[in-house]
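Below you'll find a set of structures to go through.
All of the numbers you see were taken from the coordinates with simple rules; none came from a lab. Please read these numbers as outputs of a predicted model, since none were measured by experiment.
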Structure P
Amino acid sequence: MATKSDLPQGTLDLLILKVVALGPVHGYAIAQRLGQVSRHVVQVPQGSLYPALHRLENRGLLAGDWKETETGREAKFYRLTGKGRAQLETEAASWQRLTEAVALILKLSEGGAE
């Protein structure tokens with residue numbers, strides 16, 4: 001079973017943008033999707049998720065509309081803006097470069113580079 005992992009600074013915004021890019025979704029569903037896809041390694045508490053959603057909305061990366069959920073409750077559904085899509089592409093490319101660089105460093109043998 002996977003254990004919970006703390007996200008590096010700035011990673012939550014990227015992950016939220018990615019989930020919202022798949023289509024309009026409310027906050028609870030974003031947290032659920034992140035947990036499911038990560039095999040429950042990424043678990044985002046409400047105290048982190050909702051401030052991040054508000055921050056992304058205030059920056060013009062997300063737009064939100066209040067709608068009824070499948071359970072009949074009112075929830076704010078977020079969608080990616082054009083600015084948000086551009087930010088997602090930029091951050092995803094940067095994250096990919098960083099993870100590739102870290103992977104190279106982790107492959108170092110104790111005797112030096114392989």
Structure Q
Amino acid sequence: MEIRRDVFQAIADPTRRAILSLIALQAMTPNALAEHFDTSRQAVSKHIKILTECQLVKQEQSGREIYYHFNPKKMKEVADWLAPFTKMWEDRFSRLDNVLNNLKKKK
């Protein structure tokens with residue numbers, strides 16, 4: 001039975017979010033990534049596999065090394081999904097600012 005994963009499941013894990021943050025800055029090998037965590041290289045590789053399955057990470061062979069790159073196009077799905085919620089909260093904070101400013105003026 002194949003497990004279907006999506007972007008949201010992938011970014012739910014803090015280790016995977018940390019991996020994404022690291023490779024967003026520069027492409028890295030699994031060994032280089034593993035150096036940043038207190039887990040085994042195998043554990044980091046499992047996280048990379050999930051990120052790759054969800055297309056958040058792309059791999060590139062360079063000689064004997066595999067480098068993992070961040071895929072911003074796939075992360076855009078998350079940003080697009082969050083956009084209406086972001087707008088809602090911005091509107092609420094704007095209204096709260098107006099209320100607070102009106103209270104200050106009354107004093």
Structure R
Amino acid sequence: MPKTKLGEAIAYALNRWNALQVYIDYPFVEVSNNGSERSIKPVVLSQMNSLFASSDSGAKAIAVHLSFIATAKRNGISPVDWYANVLARINGLRTSQLQQLLPQNWSPPMGA
């Protein structure tokens with residue numbers, strides 16, 4: 001019967017069948033959005049601090065650094081280790097070599 005709890009549950013699932021089908025068609029899609037929530041948490045927490053950036057260029061610099069940090073974490077890299085290594089190496093590189101310092105391209109130094 002449609003008015004019972006089971007009937008309502010079945011109607012709910014049928015009304016969202018296309019959305020539910022995504023999990024069958026693309027098994028890598030996570031059912032939970034906890035990973036996304038965790039990844040944006042530092043950005044949300046820094047919004048108040050960003051109000052004190054003093055200028056548009058200061059706010060842009062904060063956004064760039066938060067992007068680097070999030071990308072490093074997403075690639076399983078310690079942002080502190082990445083920043084320390086990049087700051088130690090950046091002056092010795094040509095402009096054409098800077099791409100290798102991006103978190104998604106970076107490799108830790110040998111022996112580290």
> Taking helix-only ellipticity at 222 nm (-39500 (n - 2.57) for each DSSP H run of 4 or more, over all residues; to 500) from the coordinates of each of P, Q, R, which one would give -19000?
Replying inline: R
>> Quick check: -0.47, -1.17, -1.21 is what I get for log10 I(q)/I(0) by the Debye sum over Cα atoms at q = 0.09, 0.21, 0.22 Å⁻¹, calculated from one of P, Q, R. Which structure matches?
In response: R
